[in-house]
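The next part holds the structures, each set out as structure tokens.
Read-outs throughout are calculated quantities, based only on the coordinates presented, and are distinct from any laboratory measurement. This is a predicted model, so every value here is computed, not measured. Cβ atoms are built from the backbone, for glycine too; each structure is taken alone.
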Structure P
Amino acid sequence: MEIDRAGLAQFLRGRRSALQPEDVGLPRGLRRRTDGLRREEVAALSHMSTDYYARIERERGPQPSEQMVASIAQGLHLSLPERDHLFRLAGHTPPTRGAVGDHIGPGLLRIFDRLHDTPAEIVTELGETLRQTALGVALTGDQSGRTGPSRSIGYRWFADPASRNLYAPEDHAHLTRTWVSGLREVATLRGPDSRAARLAATLLQESDEFRTVWERHEVGVRPAETKRFVHPDLGRLELSCQTLVDPLQSHFLLVYTAVPGSPSHEKLQLLPALGTRSSTTPGP
């Protein structure tokens, strides 16, 4: 499949001009004279240099890699059909849709982009963090850059004992059952050749604890309504976790809140001053 440079450039310019700053969580500013996003804004949203992105729109430069195309598709908040079209224009086969994909739907992203003052994250059905708000990072550490099996909180729960430090010790036993039960359900749903099944097989080899709980064949174990965190700076936090599901991609938007007037609510007000950190794991 060959790259269609003219078609690719035209499609990118069209999608960029159709998006407004507020559509992607950016301020409009007082001096903006034209509608649509600027090239530098799309480049920043796509995690690439402005020069690299500009050359694609000008039909120049090397063929963008699949990783670059995926980043542009996410930065432009493309729908799945639009993402697939972009891949074909760039000369690549579109990624598989569904549960194995990391492309976040534009509807879920629009909601996420408005959660500036709330700890929140978008995760896959395997507990892999795809996006975090700044306060989400301040709460649980930066989890979005992990690779391999350790992307999954369920894997880290058994492979990295330090990952449990973020949670109240009295909840560890129930959380252990929750991760195992959830992985069993997903592995059964997706089949023996799925990533979930391979993750389970890896943990069966690596963790005696996982193997013991797996052999109970429990399903339907769910997290408690209140998540009890032990933050390294703020101490104990009792937070509610509201979940919004994108069934097309099996992605979950998790939003953490506290009861107004509670000690945990007061502590959350201190979270912005702490900045970001890089430790531990996201909540279930």
Structure Q
Amino acid sequence: MDRAGLAAFLRARREVLQPEDVGLPRGRRRRTGGLRREEVAALCDMSADYYGRIEQPRGPNPSEQMLAALARGLRLSIEERDHLFRLGGYALPRRVPGGDHINPGIMRVLDRLEDTPAQVVNNRGETLRQTRMAVALLGDETAFTGPARSLHYRWFTDPASRLLRPESDHAAHSRLLAADLHGAYTRDGKDSPVAELVEALLTASPEFASLWRERPVLGPYCAPKRFGHPRLGLLELHCQTLVDPDQSQTLLVFTAAPGSESHDKLQLLSVIGDQLG
């Protein structure tokens, strides 16, 4: 581990980032550019004391998980993330299409959507990051582990995952998810993580296996999605997508038609946030 080099790199990246880059207000009392240490710590889901000791440098050797959190919080590019891991004394993470590292451009867009349900998912249907509004609408989809990290896997193996959707929409949604996986499998090939997920689902779900044999393909039109929120009732939302081809990740943004009942419900969700979750 290059402790001094790691500290200097973190400090340099912190000083370059501006509050607006990560969705934070600048405030009138901010006299210098860059982020404060406590702001970076919050973005990385770690204590300010822990982060400060790494940057000074006098702290413990950060784990690979901590370095990944630092890369995400500091909005590092994949090349910068690799440099961070070298400084930390670790082998470089394998560059898997649709992996966990979010493109900083996608993160900058997500940072500006705090009043909107939005989330980043990879090509296996694993949710990597959510806004507060997305958690309030859909629940914390980042908390799952193993194959259940994939919303595709949960849909076909866990009946509880279907409670958020009206039963009359289940068949169409099953076909849509199967088609989405089929497209990812075609792009990534038989030796990819997507192929491993497909094999697991073929074993675990007869419904998925039946749909897979039909080789479904996604169409150009994405119909509005209906969600049955436990407190707000039925919402009909449009899902806009921004695709990052390099990382095989997609930013999903859920909106409602202005003046509609669903739009009013989203505004209510914005006021009371995840207290309804």
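Please compute mean count of other Cβ atoms within 10 Å over residues 160-167 for structures P, Q and give me the label with the greatest value.
P
Suppose FRET efficiency 1/(1 + (r/R0)^6) of positions 8 and 136 (r between Cβ atoms, R0 = 30 Å, to 0.05) works out to 0.15; of P, Q, which structure was it derived from?
The read-out comes from structure Q.
For FRET efficiency 1/(1 + (r/R0)^6) of positions 64 and 184 (r between Cβ atoms, R0 = 35 Å, to 0.05), which of P, Q scores largest?
Q
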